[in-house]
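Structures follow.
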Structure P
Amino acid sequence: MLEMRHVSQRFEKDILIDQSYIFPSIGFIGIVGASGCGKTTLLYILSGLLKPDQGEIYFNNVPLDQDFLAKHVTFIRQNNDMITSLNVEDNIEIGCKIANLSGLEKLPGIVYQLDIKRCLKKYPSALSVGQRKRVSIARSLLKASDVILCDEPTGALHQEAGHEVMQMLKKASSQALVLIVSHDEDLLKTYCDEIVILENGRLKGTTHEAHYEIIPERKKKHYSLLPYAIKEVMFRAKRLISLICFQIILLSCLLFMVEGLHGLNFAINQSVEHAPLKNVYLVSRKDQEDFRLTGSHIRPHFQSEYGTISQFPETMIDVLPENHRHIVLKSGRMPEKENECLISSSLESKLKKKNVTYMLDKAISLQVVGVVQEYFFRHPTFYLSDQFTNQHQEYLSSSLYEVEGKVNLPKDSQYVVTNDVLQEKENYEELVRMGKLVGSLFIVISLFTSLSLMKIVFQSIALARKLENAILMTLGMKFRQLIIRFFEEGMIIGTLIILMSYLCCYGIREYIHTMTDFIKTYHFQFTPFVIFYNGDFYLAVAFIYILLVGIMDARGIRYVKKNEIVDILREED
């Protein structure tokens, strides 16, 4: 039983003035009055959507709570009370699912009764006005609403269709209270059990005696509204396609840039790790004078520049360190004799024979017994053995020494210490740092542009959906549920963008690595970035991005403020 107790409401003028009225538990009640007298506002007050200025609405002697609209009420409005992104079946079921009420098994019988079985998979745009009203009635029957509020349900229908709708509502009134607002008094007199007149802020009619019934608690069943969020995104795909494509291109570029910088950095570190002379430091005096330096792992520098390899006159010539466990051989073995040497892998394809001639003071035949694997740093080099330098001590320098291992370096400040491998690493790392700086600026600018575009698109969609969100509120959806729905839609969009971006990035990376000469030319490859374990960087990016898009979309809820629902519905009317 729906009851008004001393209700007053003013909207530009007095609509209700200290009105108390009791409606029956079931029955078909018509409400009439002059245009603009506040009949629709009365329905909003009775539903709980609009809180009166004074007084209270009671249902079965209990003040209306936040669950009243979801559990007990169905609205049937004059124009549009369907969600355009959902088909007929979804529009009928959504009332039960919002309120988590069981009873969906009754759907086949209801749609057969209302003759809308052929329309179940159609969308609202494909329905006639009369079919839409049948869908609204089907929603109220499936939900087993105790109160059905109808605002001009026959206003846009021709006479025959109007009578059909009234007959359906009349049948529904045998199990529920049906309140109908209409200007067609003759139609109301034909079907309604009684008519209430709203005039000068007062309700004139037969108020009923208070008779409170115990309404059995409906069986609860939890439903997820996520499928509706997915359907909403799919329905608005045309408006989102430009945004999604832009985001995919942007994210793919960002990921590709990160992988490129990480791959370059990895290649540099790998080259240093396995460079034959990584632990060899050259020590000289600042005044360039001759000196004597002795100790563990210290030897005079072999002045290889006094000779050349006749077959490769432009190549470098170095001496292998004592500790060569870090050296990776692509093929062959380490030198064991005086006349054996190694070559770098960049010379392998050019070497026709295993024997080469080293032109020093005389021609010396050397045999190539192994190939040193090169990575990012690639220098055509011949590596001589220790035994060779021991046999040619006349070419050992007295002003430059090789110290193997940082711990063996002299502490005196008069010495100059250099390491060619580490110096080359520092030079490249400086380039990488500059690349990271430029990349960071690009990321910041791109993200700002991306978020600005996303904000504009989401704002336009949220404004376009303002009425539909208000309709969802009339179906009983709580503000919290609406926020979650927006958030879910944003997360779906974000997930789609992330997946497509990762696939694009992976596809481009594999194409470059397998179908082009990129690695052979530039000596590094695009490498997925790792923080602690494989894939963690991408999981972190995905989580942050999806969360950010969800929040951006959820901000659209600000266009549907709880206290403005009625104003939004009035605008549409």
Structure Q
Amino acid sequence: MALTFLYRDLDATDTDVTEFVVLRFGQNPQGMAENAEERSVGAWDLEIEDNGALDLHAQRTFYVLEDDTYDGDPVLWVGQTFDKHSVRGDTWRTGPGRVYTLSLIDLNTLLERRVIQEGDDPNRPEESDVERMQWLEGLGYIGGPSAYLSTANPVDMDAVDYTGRMAAEVIEDCMNQSTKNAFMFRDPDGGVFSTFYGDSSADLDVLTSDIRLSNVLSDIDNVTTFEVNLDADLWEANSRIYSGMFGNYDGGAVYVENATTVANFSHRDTSLSWPDVKTEAKATDRATRQLAIIGSEEYRITTALEVPSTIVGLIPHAGWRLQARFSHFPLFTEFTWMRILSRNVTLIGPNRYRVQYELSPGPAAAPTIACATVLATASTYAPGQHIVACHDHILGPIGETVALSPADPSVIIAIMGFYECSFNPGPFTTVDSPYTKLGTTDINQSSAGWYANTTTGGSYMTSFTGGDVNNQVLVAAAFGTAATSPVQEAEQANSGNTATFGSDLTPGNIIIAACMGLRGQPSPPVGWTTIVADNSQVIADSGHGVGLLIMARCVQEGDDPRVVSVPDSAFVHSAFVSEWQVL
């Protein structure tokens, strides 16, 4: 194990104090803390046995490194020295020997160090929160140039004279107006101490790690997915919920109420003071934004994992986001993006660490249904074919009532196939309400559509141009999701055995393919589940017929992100494919 402790003095000289740190598993070092929430400061203590050779001072940079890690970031922790308590201890009885308890605090302390002075352009005009943070960055008061000072979603702020105010107060003012987050961290790409400012919601793709956490044993590979301890704790923070806010500002006061919060919970008011807000408009904006955040429960998960020293550098720091799932927390039984609000690292044995996290998944979504359950419970309709004698033609439009009545809101996928003794009817151009046409290509011999968030099958009606029909067959299936439209669609029309989506598929979603094959039953490729099929009997004097298939599969991690296999045929064939969320 190559655990190293470095003390960096003001002249950038590093002193290796590793030999003075007596490692006691589970106790020293213990709880190396770092925070990434509203510039709060993580703190912990390190015990150092000094024989008199050391001269350690406050407000120096301190690193803890694990050089055994063969990949990732070897910096386990970085921050500043703070208080120091010295006692004789048990090692020495005479001489200069003593034991330090050295208090260490994370990088967020650097955001509290500087005061705004004349010459800093402190009398700020009306400007956005982003412009105000960029001004602070230009002064050098919040670390080095940061790629993580987001310019997205700027909000307007009143003119303020910050002379004599701390830089931390400016950051606080910006956070209060915008409801964004701010924290200082070490950017692993360049080692620079930088400030993150912006939206840090768990669903926002910034500071994203490939590491996943789970308590489902089949998920664990100890490469990207690691097992969490059994003592994971979910805190549902209802204490933060307020429906009304009375805000005192410099010039008056406003009261704002969120009617949705009142309806969901009850009346509960709070009162705040904003001396840097100068106008009623800005005060009202601030109250409205804050009420939107505190109008629902907040969920926080405390959990931990244990990893060897060789890979501890892969485990993300505070501020990053990762995916996690917990089979005993109903809202989070599937992999969910979560933001790391705090991280604490403890050496628990030779070459082994415990990493404890506080995770924020953001506002919880409605409980989801597993995709596999949707596949297993799909209901179907296959009434058989409608055939008239050869050349007793049916002219469009053509329709049929879909006799499906799912108990819960569902999406119904329907496909019709057609043939005529001498001609290929079509192309089929429209599908009437309540169904929406699947696919953008108007093709011969088949038509498909979807009807979302329904408990009744309704009437499927399609129109075509060219030819006529004497062999007609329909199949339909209802899938239990309350999604109101597909995420995206793809199609394959008469050529090839793949369909390509325009965007990456999302693991956990369901893909549904409505397929037609001439002169035979389409066969589902590997990985697909047949939901319903109908291979129409051939017409006696033509030898021709159409086969229909509705198949589905769940999107899995590791699947091709956009391309899916569909049935192929030497004759005319088509596939209308759609991706749906499982809600």
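Values in this text are rule-based calculations from the coordinates and carry no lab data. Because the structure is predicted, anything quoted here is derived from the model rather than measured. Cβ atoms are built from the backbone, for glycine too; each structure is taken alone.
Once distance in nm of label points 7 Å out along Cα→Cβ at positions 380 and 500 is computed for every structure in P, Q, the highest value turns out to be that of P. When mean count of other Cβ atoms within 10 Å over residues 412-419 is calculated for each of the structures P, Q, the largest result comes from Q.
Identify the structure, out of P, Q, from whose coordinates helix-only ellipticity at 222 nm (-39500 (n - 2.57) for each DSSP H run of 4 or more, over all residues; to 500) was calculated to give -2500. The structure behind it is Q. Out of P, Q, which structure matches 17.8 when mean count of other Cβ atoms within 10 Å over residues 484-491 is calculated? Attributed to the structure labelled Q.
Looking at mean count of other Cβ atoms within 10 Å over residues 92-99 for structures P, Q, the greatest value goes to P.
Of structures P, Q, the largest value of Rg/Rh (Cα atoms, Kirkwood Rh) belongs to P. Given a value of 17 for relative contact order in percent (Cα under 8 Å, 6 or more apart), calculated from one of P, Q, which structure does it belong to? Source structure for this number: P.
Structures P, Q were shown, and distance in nm of label points 7 Å out along Cα→Cβ at positions 100 and 244 at 5.5 was computed from Q.
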